[in-house]
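A short reminder: the numbers here are calculations on the coordinates, not readings from a lab. Quick caveat: nothing in here was measured; it's all calculated off a predicted structure. Cβ atoms are built from the backbone, for glycine too; each structure is taken alone.
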Structure 1
Amino acid sequence: MGNRRAAYEVGLAAEAAVARFLQGSGWEVLERRWTGGGAEVDLIVLREGAVRFVEVKYRADNDPVGLESIDARKIARLERAAELWLAQHDAGVSQACLAVAFVGRSDDGWEIEFLDDPT
């Protein structure tokens, strides 16, 4: 049980680190751990009318797991959640898409790779 709790705590810390990173890049954090449509969206952020539904993935040292860790089922759940959120929060959104933030530990704290492809 201790390992699950530790993984949960690391996940929360990784999400907080990504939120700070995105805020530093001009994104406004609208929601954290928003649940709807059968999924939990780690972060929902907004910048200049563009909304991103961000899936945060923590990678342990030497963990080769990358985009393949987000399968078609996960993407479908996130898309349903995004559609529901957009239906409930039409706040002048001009663009919306899913994004992924891979997070790892480094000697300086957190190492974040934000994959944002609105095309």
Structure 2
Amino acid sequence: MAAVDYAAKAATAKRLLVKFGQVGAIRRTVKVGGGPTDPTGGTTVDVDYPATLVVLLVDGKDVDGTVIRTGDWSVIIEAIEIEITTADKIVCTEGTLSILDTGRIAPSGVTVVYDSKARG
């Protein structure tokens, strides 16, 4: 069986996202400073990682009323320099969204794209 070039698939996904998507960001809150000699424990700052994404309302047939609700978003995000987690936020034209499920698509461990669910 021939090896699949997942880097090429990620590049194709990025090309399509650039053509049809919007520029947004993945916002990660990180702690800076602190340590054994710092009694404040450090401070938290938001770091934005630019990303190209497509934001769509979740299809009505996927709404179950519990996990996925009316008004939730399906967000396709390019693979970026960090692995996206549910602790991150999506910053886009629809506002700042909380990630419910990253939807990481990573055959053989290589992230090609994220097909995430989010809520405003």
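Upon calculation of semi-axes √(5λ) of the Cα gyration tensor in Å from the atomic coordinates, which of the structures 1, 2 produces 28, 21, 14? Label of the source structure: 2. Taking Kirkwood radius over Cα pairs in Å, for residues 35-74 alone as the criterion, the top-ranked structure out of 1, 2 is 2, with the highest value.
Looking across 1, 2, the calculation of helix-only ellipticity at 222 nm (-39500 (n - 2.57) for each DSSP H run of 4 or more, over all residues; to 500) that yields -11500 traces back to 1.
Structures 1, 2 were shown, and distance in nm of label points 7 Å out along Cα→Cβ at positions 43 and 59 at 4.6 was computed from 2.
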